[in-house]
Structure 1
Amino acid sequence: MGRGPSAGDERTSALMVDDDIELGELLQDALGERGIEVELAHDGRKGLARGLSGDHDLLLLDVMLPGLDGFELLRLVRRQSQVPVIMLTARTASADQVTGLDAGADDYLPKPFGTEVLLARIRAVLRRSRRGNEGSNALEVGRFRLVPGAREAFVDGTHVALTSLEYDILEYLARAAGRIVPRDELSIALFRRRASPFDRAIDTHIYNLRKKLGESGDAIGTVRSVGYLFRLADGKGEAG
């Protein structure tokens with residue numbers, strides 16, 4: 001997945017699926033000036049076909065789409081691809097945000113938003129998705145084995161399929177094993193912003209991560225009003 005960062009010789013390719021034609025064209029121009037080539041699709045079914053093509057580094061999805069809504073489109077994409085996805089929508093209720101994150105979104109940006117804010121979110125999700133290319137040394141913590149270069153996680157030798165953001169959360173907490181990681185620290189590391197009291201993004205991703213890890217999900221503990229703790233069976237340990 002991916003065709004190179006925007007800060008190099010190659011341009012970043014994004015697919016924007018939104019039935020607001022005017023907004024799409026405005027963002028196509030604005031992002032194009034910043035090295036992000038934007039393809040537009042205005043209905044869910046065309047968006048799904050193009051989203052599964054493998055031609056894009058990033059998907060920008062509206063929720064309310066003709067033909068196929070953004071949540072269902074994302075669920076179908078996630079069956080075959082871990083391409084980074086940012087939801088762009090006027091539906092700002094917490095329940096909608098949780099639905100999007102549960103479906104596999106990497107971030108959720110309510111409309112209206114500024115172009116600079118969107119660019120910051122894009123840089124953050126692309127930075128996370130490409131970080132794994134920087135090295136391939138395995139990280140082993142208790143029953144967990146993480147391979148940063150391949151962005152793969154194993155528990156007792158069994159591969160666990162994770163989204164890009166779920167993998168980043170697991171790796172960050174595993175590297176801090178035995179230390180409480182404040183919620184703000186994790187939010188800044190992942191999103192380059194402090195966690196607001198009403199932002200459910202991290203909590204939702206950690207909930208989903210625990211579910212995928214099954215019984216081993218208990219290794220990720222919540223420290224009420226503080227943050228999270230990656231613990232080993234004996235309650236001790238550091239990343240090795």
Structure 2
Amino acid sequence: LNKKPAALVVAPTQPSTAIPVLKKYKDKNIPVLLVDTDTADWADKTAFIGTDNATAGKKGGEYLASLLKSGDKVALIAGALGNPATDERIKGAKEALEAKGMKIAANQPADSDKAKAMSVMENILQNHPDLKGVFAANDDMAIGALRAAEAKGLKIPILGTDGTVESIESILADKLGGTVAQNPYEMGYKGVENAVKAIKGENVEKRIDSGVEVINKENAQKKLDFLKSLTK
């Protein structure tokens with residue numbers, strides 16, 4: 001703020017705590033564009049660029065259900081309780097799975113951490129050895145859950161969220177069942193693109209959807225090639 005930027009593009013991890021600072025930008029008529037995580041209770045943002053996390057969860061739940069049959073037991077592994085992005089993903093997945101007749105055997109947080117997710121998955125499998133599938137609110141937790149399942153010699157579909165390189169490589173290795181990929185590249189690109197529009201005084205949509213897609217064995221290589229091309 002001291003450097004007087006023409007616009008701010010920010011991805012807040014805890015939106016509510018960022019608002020007092022963001023208001024200072026607004027007071028100086030500096031456009032603020034939020035990327036990835038929205039601040040629902042701050043109306044003065046210029047735009048939000050990201051994904052509807054409930055929709056991402058719903059798509060993941062629908063895809064997981066398509067691999068199973070009605071009545072199968074599934075588990076949900078959430079992020080830190082109170083994190084709006086992961087909470088919404090779990091909510092969307094839960095609704096989709098239940099609509100398809102799946103039984104939610106467990107719904108537990110693992111703080112978006114691989115090691116915690118592995119421990120959570122171990123406990124779930126101890127109580128529900130007949131578990132048929134898992135949806136995790138991010139890819140790290142999905143990989144942690146996968147490790148626990150592999151240690152038990154269990155091969156069930158486990159889905160993550162985010163579309164990270166590690167998760168896509170795991171899909172290609174026939175380990176993870178899939179991931180719901182958000183598009184962080186597009187979020188960043190559109191964030192800057194619309195910041196420039198705002199600086200020029202052009203109209204900017206209040207909400208810009210960067211889209212989601214389910215990544216599985218069929219399209220994983222194409223997605224991986226794209227992600228790796230970004231770092232060349």
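Worth pointing out:
- Comparison of 1, 2 - label where distance in nm of label points 7 Å out along Cα→Cβ at positions 63 and 79 is highest: 1
- helix-only ellipticity at 222 nm (-39500 (n - 2.57) for each DSSP H run of 4 or more, over all residues; to 500) from the coordinates reads -14000; which among 1, 2: 2
- Which entry (1, 2) yields the derived value 14 for relative contact order in percent (Cα under 8 Å, 6 or more apart): 1
- With mean count of other Cβ atoms within 10 Å over residues 47-54 derived as 17.5, matching label from 1, 2: 1
- Source structure of the calculated read-out (mean count of other Cβ atoms within 10 Å over residues 111-118, 12.2) within 1, 2: 1.
- Comparison of 1, 2 - label where distance in nm of label points 7 Å out along Cα→Cβ at positions 127 and 191 is highest: 2
- The greatest value of mean projected area of the Cα convex hull in nm², for residues 167-222 alone among structures 1, 2 is that of 2.
- Origin of the derived value 17.5 (mean count of other Cβ atoms within 10 Å over residues 103-110; candidates 1, 2): 2
Every read-out reported here was derived from the displayed coordinates using simple, explicitly stated rules and does not represent laboratory data. If you're wondering where the values come from, they're calculated on a predicted model, not measured in any experiment. Cβ atoms are built from the backbone, for glycine too; each structure is taken alone.
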